[in-house]
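Okay, got some structures for you below.
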Structure P
Amino acid sequence: MRAISAEGVLSLRPDLILAMNDSGPAAAMDQLAASGVPVVFVDATHSPEAIEGRTRFLARIVDAKTEGERLCATISEQFRNLALWREAHPQMRRVLFVMRMTNNRPMAAGAGTAADAVIGLAGAINAGAGMQGYKIVDQENLVALRPDVILTMQQGGDVIRDELLADPGFQLTPAGKSRAIIAMEGERLLGFGPRTPQAALDLARLIETAGHPV
C-alpha cells in the first residue's frame, strides 16, 4: 500500500479505486487521481470505532448498506467479547512487534503503528511505545526494552525467530530467556478490518501463555 504502481493498478482497468488514506507514494496516488478513474480514500485509523466507520462507509459505496450494518453488529459483538476477556484476564506483559531484521537488528514497532494498536487491544503493553513509528533497535536498546514476548508476522517469521534466538542481547531479555516468540498472519494481525477483534482475542490468549508451560 506504500509502494503503489499507478501503471499496475490502471492495467487492471478498475471502475473504482479504493485506497487507505496513507497509501503511497504520493506521485503514484496523484497519477491515479488524474487518470479519470474515481479514487476514494478510506480512513486508516487503527481503532474499533474506525473499523465500524470504514465498514459502513464502504458498504454505502458498494450499495450494500444492509449487509454493512449486519457486519458492524458482528464486529461490535466481537469487540464486546474481547473487552470481557481482557477484564477476566488482566495482564501487563510487555510485547515487542518486530517487522523484520535489518543487518541482524530488529525493526520494531513504536507508537502510532497498527502493531501498537493491536497489542493494546489484546490488553498488553507495547514495549516499543517510547519510539514513534518503526525503528531499528540496537542490541543495547533491545535489552533495555525488556520485552516479555516478541510478536511478528508468519511471513518471514522463521528467519526473525532464528536471528533473534542467536542474538546475545535478545537472550538477556525476558522473551529471550523463555523463547517467547509469537507469529501471526500479517494481514489478519495488522489489517484493522472485520477480522481484527477475533485476531486481537487470539493474540491475547497467545500472549498470556507465551513462554509458559501449557
Structure Q
Amino acid sequence: MVLFDLDGVLVETFDAWVAVIDACRRRRGLSPLGPEPIRRTWGQGILADCRVFFPGTDPAELAGEYDAGFAEHLDKVHAMNGVGALLGRLRARGIPAAVVTNSPVAMTHRLLAGVHDAGAPLGSFFEVVACGDEVERGKPAPDVLELAVERLGRGTRGAVMVGDTDNDRLAAAAAGIPFIGLCISGDERVESLEEVATRLALEE
C-alpha cells in the first residue's frame, strides 16, 4: 500500500493556490499575499489557513471557496512528471494506492477528476482518498494517514508514504509508516517520481 500526498507530489498546484488564496483575501478586503508567504506555509491545511490568512473564517466556508476557486483555475494545475506511469505500475501489480492530503474533500476530488495523465483522470488510480477536513487534525498529525489505512481495510504493515514536506514526514513517522521524501530527506529520498518505482521495485 502506497500513500501519496497530493500537492507537489501528484499534481503541481502552486500557481493555482496563489490565485485562489489571493482571490479569497480580496473578497474580504485583505491585500493579496503573492507567492512567498504561501510557499512558506505550503501544505499547512485549511484550519491553519483560516488562522494565518483568514482570521475568523469558518473552515467549511473557506473549503467551499477553495473548491469554487480551483474550478476557475484548473488550467494552472498539471500532473507531476511520471505520475501516471508510476500509478499504472502500482495498479498492474495490484498494490493499493491512496491520497492523503490536508486539502479539503471537494477540492481534492475536483482535482483528481480534472487532471489527467497516462490517458486517465488521476482519481481512477486510487482506491481511497483521505482529506484534511475529514479529520480532527491535519498533517503533521497522523490522523489523515490513519483514516486512509482504515478505509483500505488493512494495517500499516507494508505501507509506505510518498511526500514532499516536513508535515508529510512527521505524519508518516507518527503513524509508524516509512517515508519516501520527494526532494526532501526521509527514510529514503528521491528526486523524481520515476525513482519511486525503483525504490518500490516496480521496474518492468
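Any read-out appearing in this document is the output of simple, stated calculations on the displayed coordinates, not a laboratory observation. This structure is a prediction, so every number in the text was calculated from the model and none was measured. Cβ atoms are built from the backbone, for glycine too; each structure is taken alone.
Below are the figures for this structure:
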quantity	calculated
Which of P, Q yields 1.27 [Cα Rg over 2.2 N^0.38 Å, for residues 8-79 alone, calculated]	P
Comparison of P, Q by mean count of other Cβ atoms within 10 Å over residues 96-103 - largest value held by	Q
Winner on relative contact order in percent (Cα under 8 Å, 6 or more apart) once structures P, Q are ranked, highest first	Q
Origin of the derived value 56, 41, 26 (Cα extents along the principal axes in Å; candidates P, Q)	P
